[in-house]
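Enquirer: Next up, some structures in structure tokens.
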Structure I
């Protein structure tokens, strides 16, 4: 058996094409405000990629690039201005923030209706209650789309997630629970992790450890979603040893070209959904 490659670039391109058609029919382009504090190299690349992808589908972005030393009060004031601006439909704060800034206070200041990253407590709480939030975080949303492209019916599947972050692991676990899966989240203190991963019908690796997952971690026929982006020996690799697991898994996302393109596509979708939410007919 050789695993099917789940092509995130192709699926993301199909989503972007649909968004572009919808945006072309609107009276004005939806607008995304991107707030970046400092000059973290990875953050600069991520922001540039988001702006480029938005421009390709006709979605407008406005970048607020602040100094590394910007004060929390100034950043909160900027968010208030974006909240009040009817032309701005979505707001994201690029993470991580400089250490002197309180991430929770800053994210919580964004209106839930403009929180297209899906990090506001209202949106995460509604998701936890299996109700409809305004927005779901883009990476978990993209992962669900990738998984369903090869496994449309998830009810009863055993899902193991390596990584318990607020951005990926925890919201993804909730989404899977809401699909009637049996979900296990593992983290750095998990004991005997292989005993858990070998039971997984769907294994999601989001821990940031290069090529951690080997074939002896897997149940034969498992679906593998690799969220990791690591640089090793001058190449980009994921948290799963891609070549080692190909003969054991039934399907796998590559790195790059898997989850990454889907994250940006879902952020753009959330921004268009924000436009529709804020421009409902009375």
Structure II
């Protein structure tokens, strides 16, 4: 065979992106051997072997074991290759779903942190907010004087059954502004800020306020929201959503945690 039709191991490495030491290892284990050895024992490859080399690299990147690739390489049939590809496709589907979920969680935290960094924490204002989604947990039971963390742990324990993703920021849901005023640190439910959740916070006008402090420490923010609404002839409607934009994920000092309180409002008639 004329050497002009062959590729040296260096050229083959340059074309495929597989380094020379790896190619020598593939030759040693019988995974991908050169088509020809020169009198000087140099390895030479046929150009068509680029196709197989690239496909082997794809399978390795998909974490197919070398032993499986070698077996398929020596005695493969279309049916066996189809089965292998289908198996890897299923694995990729699962990895893609995991990556998409991780991306969504990161994006949600980024939005929360950026909003918290630029929040007007001493300001109470009416804002037009887009629709937001979440997943509600079961009713929180504070009836026996339980501390905050017991109902929260009940919510966490129920999460798998209710398909609640705890990787997202967790907030407090109050059935009404009255419920928030009466017990701001005791939400009627906890919720996961899952953008794929079925429960919705409707788009529209909302009264938005912020409060720094540890979980459940709301001071007089509820009264300030009531005073603002009264002074501006606003009526509250719908539930109140509380979410910590800045918490232990993004800030070390618990006294600097930042809660956002959102309540739907409309002009009184």
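Enquirer: In terms of relative contact order in percent (Cα under 8 Å, 6 or more apart), which of structures I, II is highest?
Expert: Checked I, II; max of relative contact order in percent (Cα under 8 Å, 6 or more apart) sits with I.
Enquirer: So Cα extents along the principal axes in Å, for residues 6-61 alone, computed for just one structure, reads 34, 21, 16; which one of I, II is that?
Expert: Working through the options, I get structure II.
Enquirer: For which of I, II does distance in nm of label points 7 Å out along Cα→Cβ at positions 46 and 214, calculated from the coordinates, equal 7.4?
Expert: Working: I: 3.1; II: 7.4.
Answer for the origin of the read-out: II.
Enquirer: May I pose another question? From which structure (I, II) was distance in nm of label points 7 Å out along Cα→Cβ at positions 238 and 254 calculated, if the value obtained is 3.3? Walk me through the numbers before you get to the answer.
Expert: Numbers: I: 1.1; II: 3.3.
Clearly, the read-out refers to II.
Enquirer: Still on this structure, I have one more. Using distance in nm of label points 7 Å out along Cα→Cβ at positions 70 and 102, single out the structure from I, II with the greatest value.
Expert: Working: I: 1.8; II: 3.0.
Comparing I, II by distance in nm of label points 7 Å out along Cα→Cβ at positions 70 and 102, the maximum is at II.
Enquirer: Moving on to the next point. Kirkwood radius over Cα pairs in Å, for residues 38-133 alone computed as 18.7: which structure among I, II?
Expert: Details: I: 14.5; II: 18.7.
This figure was derived from II.
Enquirer: Where does the value 1, 6, 12, 16, 18, 16, 13, 10, 5, 2, 1, 0 come from, among I, II, when P(r) over Cα pairs in 5 Å bins from 0, in percent is the thing being computed?
Expert: I
Enquirer: Quick one: distance in nm of label points 7 Å out along Cα→Cβ at positions 230 and 246 came out at 3.1 when computed from one of I, II, so which one is it?
Expert: On the way: I: 1.9; II: 3.1.
Computing distance in nm of label points 7 Å out along Cα→Cβ at positions 230 and 246 on every structure in I, II gives 3.1 only for II.
Enquirer: Suppose distance in nm of label points 7 Å out along Cα→Cβ at positions 14 and 206 works out to 2.2; of I, II, which structure was it derived from?
Expert: Answer by label: I.
Enquirer: In terms of volume of the Cα convex hull per residue in Å³, for residues 142-189 alone, which of structures I, II is highest?
Expert: II
Since every read-out is calculated from the coordinates, none of them should be taken as a lab result. Computed from a predicted structure; not experimentally measured. Cβ atoms are built from the backbone, for glycine too; each structure is taken alone.
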